[in-house]
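Got some structures for you, see below.
Here, each number is a calculation from the coordinates, and none is a lab measurement. Here the structure is a predicted model, which is why all the values come from computation and not from measurement. Cβ atoms are built from the backbone, for glycine too; each structure is taken alone.
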Structure P
Amino acid sequence: MNILLVDDDRDSRAGVADFLCEMGHHVTECGNGEEALGFLARGHFPMVLSDIKMPKMSGLDFLRQVAQTPLKSNTNVVLFTGHGDMETAISALRAGAYDYLLKPINIEELAVITERIAEHQALIEENTVLTKHFQEKLQDETEATRRELVQLKKTLAQSIGMAGIGFFSQEMIRLVDQAHKYHTDRTIPVLIQGETGSGKEVIARIIHYGGINEMLPFVDINCAALTPSLFESELFGYEAGAFTGGLAKGQRGKFDLAQGGTIFLDEVAEIPLELQGKLLRVMQEREYYRVGGLKKVKVDVRVICATNVDLKSRVEEGKFREDLYYRLKIGYMQLPPLRERVADILPLAKLFLDKFAKEKGKGFKRIGTAAAKLLENYPWPGNVRELRNAIEWAVFMYNDETLQSSHLGLLTPENTMLTPSQNTIGQQLNPKEFTLPKEPFSLEEYMNRIIVKALEMHGGNRTKTARYLDISRRVLYGRMQKL
């Protein structure tokens, strides 16, 4: 241990120094306080031994100088004082001295104090090392936890359908901000209106999750996929023996599953008129009966609805209850179609391109000029969903660094169902008279294009589209799921 010995008496100083050296310590000697402060400024001395009575600067003044130096907070100062001068010794302890020794110095007492200080300094050093290692370990663990949290959030975002979402136009950014505001109040029902594929369910999930910070249930129902006979039992559940073919123990409904969270009613316009009153009553009274039940069930559920038709027109036609319409419209959001927010097209396309290139191990990194022009000029009747599918198809079919217009065959006139060369645009399809191309073609692709064009023709209304194509809504919904 480095020890600084301060004493104006050279003989006394030499005797103490010899003893400390024999104990194995390294001793630096000086004759006054000013000289000692110079040594302390240049090096570290865990222990300082100083006489109190010295010329120019007393031992107490020297002690106070040392105590005021922040870097010397771990230096232990022991003062020498004469017999009968206990007041001075007490003053020394109050000033911050580690201990004091009476002159003439007792060698055994000096040895005990020195060893005690050596142990104290060893503990300080060990604590410093442990603290440093603890901070380093804490930093490493914090960084590891942060990385793990980021990965968990990514996984969670994927599992709840919130991954790979981007909003770039000012209108969509405004709508997302509005969705976050709706998230803060679960008592407000929200009606989201927009064309098929415009992102209504994504907005509904943002309202529910508020990003990805909500762990309560999100239960979605496609109202068009339910028959009127099953709608009530699906929504509210049923008791044992409520009807033939039901489960022996009954079954919980979607409102039961969504307790404390959100129920998302997609295509709410397709709810049968005779059942709309029951939905209104649940929203107003916050309770309901299960099918065949006699006991009311309390409900704590946020209701979010979506539709691709004009509900106001449905009200005027007498196909949707006016009171339910205004109840749902307390929170209202109108999503513009993709063709009206051109600023979103290329950023979304790049987002999808990066996503599918990574998933499928392809080399796509950018979108070419001609491809970008084609993407921006295409009307996108299927909105964001169609854009996503077009990019996924291109990445699946090709492998390049730049996405070219030739990779987007699904969007070019040559691959549409009705081409100029066939002179059939705007004409009625005749199932008995049509011409097949000489080259092989994908029947699935043509069927998909027919469905997209039929939906576009009817403004996204699935009921009218199904009637137009002479298929059931369930079949149409199945085809759209494949799209």
Structure Q
Amino acid sequence: MSLLARIQSKSQENMKEQTTDSTPKEEISQKEEIISAEVSSPVTELFYPQEPSEDFTELKNLIFKYIVKERNDEEVGEIVADLDSIITEILNDNEGIKDVKDWKILKEEIKNDLTGYGPINPLLLDDDVSEVMVNGPKQVYAERNGKLSLTAIQFRDNDHVMAVLEKIVAPLGRRIDESSPMVDARLMDGSRVNAIIPPLALNGPTITIRKFSKDPFTIHDLVRFGTLTEEMADFIKASVEAKLNIFVSGGTGSGKTTTLNVLSSFISNKDRIVTIEDAAELQLGQEHVVSLETRPPNIEGKGSISIRDLVRNSLRMRPDRIVIGEVRGGEALDMLQAMNTGHDGSLATGHSNSPRDMVARLETMVLMAGMELPVKAIREQIAGALDLIIQQSRLKDGTRRITNITEVQGLEGDIIVLQDIFKFKQSGLDHNGKIIGKLVPTGIRPKFYERMENEGIHLPSSIFTEKVEIV
């Protein structure tokens, strides 16, 4: 097995279970002692821009050239264990390199390249980082607490970025090259990865990683984050248990997938669930879950399997629940038909700015299926299929909130009637600029309330009444 293949394998193992580095404590020279010092996560040091010195970059390049040339036949673990002596040997052979001070960071970066995902590995291991964006080799951004910041992390060159990309996509059986310059993939922990490379990306290979929590968020987490209130949480839970067809809509990065995952957690353990996604990222805890994932075309441009193909196939798999990661094309027609033909309790997400926009987008996506249907027929399908639209938004302060829980009441003439059951109400800003507000009921009780009661799901009617706070 080549060194690259062993590194890829080691990267996957390390992302599953991170182990701490234990450095030998025997007597060594002063230079070796500095190198062998206990390595702490360099995320904090690297988060703010600071240009690496020329000696630092030169030494790092020399170490990698040495490893590839002289240690290519060894296992990755053996190379990492011997990293101290390798660095010391190269330093002794290159007396001109004297200005390198950040030995801990140097050693950590080399280890990240060998056993992880290169320079961005510390960001992927940092629980406070929710998104990582690589805009070519010399610019890496990270999102913390809803805010983007430029980090000091850099790659050597385009080839270095491509090597990390290869580690990500190769184990999934996917590829990225000039003939297929875009790819959707995932890390072992479920984090979503999108990559696009030259000639399409002019800045160099560009990677966007949306990280997911190691432990899936629960409805209690969303309440704690302020995404929704406890009353709304009870309502959403009851809606899933009553097998309502629910659509989660929102913009990019608004938290749709997280909310979909929480909704899915309320599905009965007795149901057979079929999930359909471009890159599998839903984390369902039920016993009977069948996960389906799309497939890109091969090098000849054939063999692709789309979301629509999987939706059609799922109908032959006797599902109790169908969960679609994202609806963005002609599969909308198949999804609506499934919802209208006995597959109640289906869940899906889509991009839109409001519940009304989501309905309009669904009309457009149905037309993308190639069926020349009259607009009224499409609207009848939508009105008959959907029960509830949950609008997720990312507010100006970076927080993610549910801003509308809207009932699809039916069709009146040619218009789909929507009615907000709960709506986000902003009451001000705190001293940190954070938006203060919460979901409040509009006073309208949904038409499916009786359906819930008939299913044996009881909600106090008081949750639909806005509480007046007495000051």
Original post:
Which structure, out of P, Q, was distance in nm of label points 7 Å out along Cα→Cβ at positions 63 and 231 calculated from, if the result is 9.1?
Top reply: P
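Using helix-only ellipticity at 222 nm (-39500 (n - 2.57) for each DSSP H run of 4 or more, over all residues; to 500) as the calculated read-out, with -15000 as its value, let me know the right label among P, Q.
Corresponding structure: P.
For which of P, Q does volume of the Cα convex hull per residue in Å³, calculated from the coordinates, equal 184? Provide the component values of the computation, followed by the final result.
Values: P: 300; Q: 184.
Only one of P, Q returns 184 for volume of the Cα convex hull per residue in Å³, namely Q.
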